[in-house]
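Listed after this line are the structures, all set down as structure tokens.
What follows draws every value from the coordinates through simple rules; no lab data is involved. Fair warning: this is a prediction, and the values are worked out from it, not measured in the lab. Cβ atoms are built from the backbone, for glycine too; each structure is taken alone.
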Structure P
Amino acid sequence: MYCSKCGNQLAEGMQFCPKCGTAVTVDTSPKSAGQTRKDLLIPGSVIDNLPTMVREGLGKLSVSKQEQFLEEYQRKSKSVGIAYLLWFVLGLHYAYVGKWGLTLLMWITLFGLLIWWFIDIFRVPGIVRNHNKDLAVDVFRTMKAIEG
């Protein structure tokens, strides 16, 4: 079980999250056709950044499949902090998310005469967020394809 506010993992039977103090709620209502966020075992900090298609699909998976998704997603997801570090060091932030063509184009144009490099200060979080959303879809599709 995870805290719905901060995503901290909770031991069974806990009434409050030890990290943020949020009351732990358990949904005891009958399940509807579409499952809610409370049915997911994925931390709120992760689920909030997933595309709607993936969120809805995860609600239909078993606990073990959700754990497999989470493990694979966290293993492959990228960090904004590391992307900023690589942005500062030779503009490697595009390479970090697998966009080698843009990396080479930046180098050839001398980072767009440094204009492109400066603009990317503000774009790095979005670049990483979009990469992680695409990654979530890929991981989910792969899981569904393997499942049959």
Structure Q
Amino acid sequence: MKDSKRELGVIADIWSGKDEDHDILTCSIGIDFEGGGHQGFGQLCLDENLLPSFIKDLCTTFGVSELKGLVGKKCFALRCFGFWNDAIEGLEAEDGKRFTITSWRKKHFCDVKNPLECRIGNLKRDIDSELRRVNSYRDELTTVKKDYTDWG
């Protein structure tokens, strides 16, 4: 059975700069997986101060001196939950060194939530939203007959 939380791949492409669609400074790592799958990693909104740190830490993890040296490197894509289309939280080099988004963020920001905390918060918000929808439907059930006009 394939482990979708730790999946072996090869870094196929890298890109760093301002994206054309949103003019956001970012770094994107494309990973090819066996069986034809491909997924991006990174894509964070960075500024001129954070981008060099992101690139340096990624390069250090894989023992290369510049970003283009990552292309062709084997890595494990690390996902926290393993459900379909789960974001990649980090990359692990063949020697076991890891770069994770959460660890990198904690170096730069004081109040960083980990993916579990974010997921719990999102689920709670989703539950609250769905409960509001259910209550709205229940309210509508009490008035739907009164509001109905039969034109037939």
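Computed over structures P, Q, mean count of other Cβ atoms within 10 Å over residues 10-17 reaches its largest value in Q. To which of P, Q does the computed value 1.08 (Rg/Rh (Cα atoms, Kirkwood Rh)) belong? Answer for the origin of the read-out: P.
Identify which of structures P, Q gives the largest calculated value of mean count of other Cβ atoms within 10 Å over residues 90-97.
Details: P: 19.2; Q: 15.4.
Comparing P, Q, the top value of mean count of other Cβ atoms within 10 Å over residues 90-97 belongs to P.
Here distance in nm of label points 7 Å out along Cα→Cβ at positions 18 and 114 was derived from just one of the structures P, Q, and that gives 3.7; the source is Q. Computing helix-only ellipticity at 222 nm (-39500 (n - 2.57) for each DSSP H run of 4 or more, over all residues; to 500) across structures P, Q gives -17000 for structure P.
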